[in-house]
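Next up, some structures in structure tokens.
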Structure P
């Protein structure tokens, strides 16, 4: 994964300052949010809460106001701290930090839970760089999934390890039938795979691509459709199939991997030659 510099973090903050990210199941998995470590703290008390969403200026959490919550927050003049917690892969300890905030409002969570509320928080200062980096990478990947959707990454002995994908151990389901395949290239919008089968029978069918990740060792499943095929020279039994992904269900983990790879491949300035240096 590319190293995030202080300049990049400042860019994330400027570009996405007021953009809100909702922590659904997919975002929780992609960011490695540790829900059990998230809570509100005020005057030495703490209450577990559910992180519903955050931007760089505020957050919404779901919390039970049963007991002393309202009284304590009132005494503190609505000033609280929101604790974030993110797992760190193989590291034993999660990444945790507090963000100072002010309670800006309440709204009911539901009629069946009268003591549970959405609590709107306004951050009283810029959040830590760790939060800006985690959320910024997510927002950047979503942005580039649209802006750079057609940029293709050819999977080679060099690019596949950088993506953390086992290109020769993939599987694709076409029309509900699983088939082994070899990935030729990937993009935000689709993939080209080599598959054994009668090409004309497989075009225009719904498909699911199963990508085997190196680390963590898991499978990403991407839904889409086979849109066309190309014959493989000298082979009548296999074809190269183009799969178009469903934009609405494209996994966040996949977007992050493609985005991080494209960022790492930025063109470096060419060094000046001897002739130029001597002038």
Structure Q
């Protein structure tokens, strides 16, 4: 079993994606999507950005490694009555069956960054993008004080050391690494630009209940709690994460969550 596939099929990311819909739509609205352009959404989950792109008139193909998220996304597409969007199973490191230069825009928001072999990921994204097209990535930033970077940082302190050769997905949030990867795929440095933007997780649930969704449905956090349980440190992990969620909640209400998280937006001109 592919360990990356196992990680993302372990939980049910749709339960977290429900808190990401508004920001996903807002992000897509800023991509300048025109009717009829071809869009590939890589690591698309259940369609948080793929579906809004299709609603703007793009022809969208979503690709995700987790079969449960592919099924959930296609169910959402059917419920929305969209005929210009579909999601299929696939691996960002090897987009088998997808032809060279077949998309005007390749998008990956907190998706392809988690795939292993980052140089292969960059090469594949460049390969399937048309000349004159764009690649847009949203990547979490290592050491950033906002939510997701801190969840992953805290969780890593409770989990066993990664296997030899493991490359942290957070390195996609470091500009020099991104440049190196896309340059190796044939993109000149001057065609790569960066900005820091905000993605907000929001929902009608308390910060503690929101943490519960990460604990029960988000693969990396599930693994952290399993490891902490074995070491008798689950309560400590719970306490650390709960303090994080409460401190970062900006809703002003105990029974609602609104937590902004900073990410690195990468734009690559093909």
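We did not get these values from a lab; they are worked out from the coordinates using the rules stated. Just so you know, these numbers come straight off a predicted model, no measurement behind them. Cβ atoms are built from the backbone, for glycine too; each structure is taken alone.
Output the label of whichever structure in P, Q has the greatest value of distance in nm of label points 7 Å out along Cα→Cβ at positions 99 and 147.
Looking at the calculated values, the largest one is Q.
Can you tell which of P, Q yields 12.0 when mean count of other Cβ atoms within 10 Å over residues 91-98 is derived from it?
The read-out was computed on structure P.
Match the computed value 20.0, 62 of Rg and Dmax of the Cα atoms in Å, for residues 19-178 alone to one of the structures P, Q, and report its label.
This figure was derived from P.
Which of P, Q yields -12000 for helix-only ellipticity at 222 nm (-39500 (n - 2.57) for each DSSP H run of 4 or more, over all residues; to 500), as computed?
Q
P, Q: which one has FRET efficiency 1/(1 + (r/R0)^6) of positions 67 and 163 (r between Cβ atoms, R0 = 35 Å, to 0.05), as calculated, at 0.10?
Of the structures listed, the value fits P.
Once FRET efficiency 1/(1 + (r/R0)^6) of positions 155 and 187 (r between Cβ atoms, R0 = 25 Å, to 0.05) is calculated for all of P, Q, which comes out largest?
Top value of FRET efficiency 1/(1 + (r/R0)^6) of positions 155 and 187 (r between Cβ atoms, R0 = 25 Å, to 0.05), among P, Q, belongs to structure P.
Turning to a different aspect of this structure: Of structures P, Q, which gives 6, 24, 25, 20, 15, 8, 2, 1 when P(r) over Cα pairs in 10 Å bins from 0, in percent is computed from the coordinates?
P
So FRET efficiency 1/(1 + (r/R0)^6) of positions 107 and 139 (r between Cβ atoms, R0 = 25 Å, to 0.05), computed for just one structure, reads 0.50; which one of P, Q is that?
Computed on structure P.
Which of P, Q yields 14 for relative contact order in percent (Cα under 8 Å, 6 or more apart), as computed?
Corresponding structure: P.
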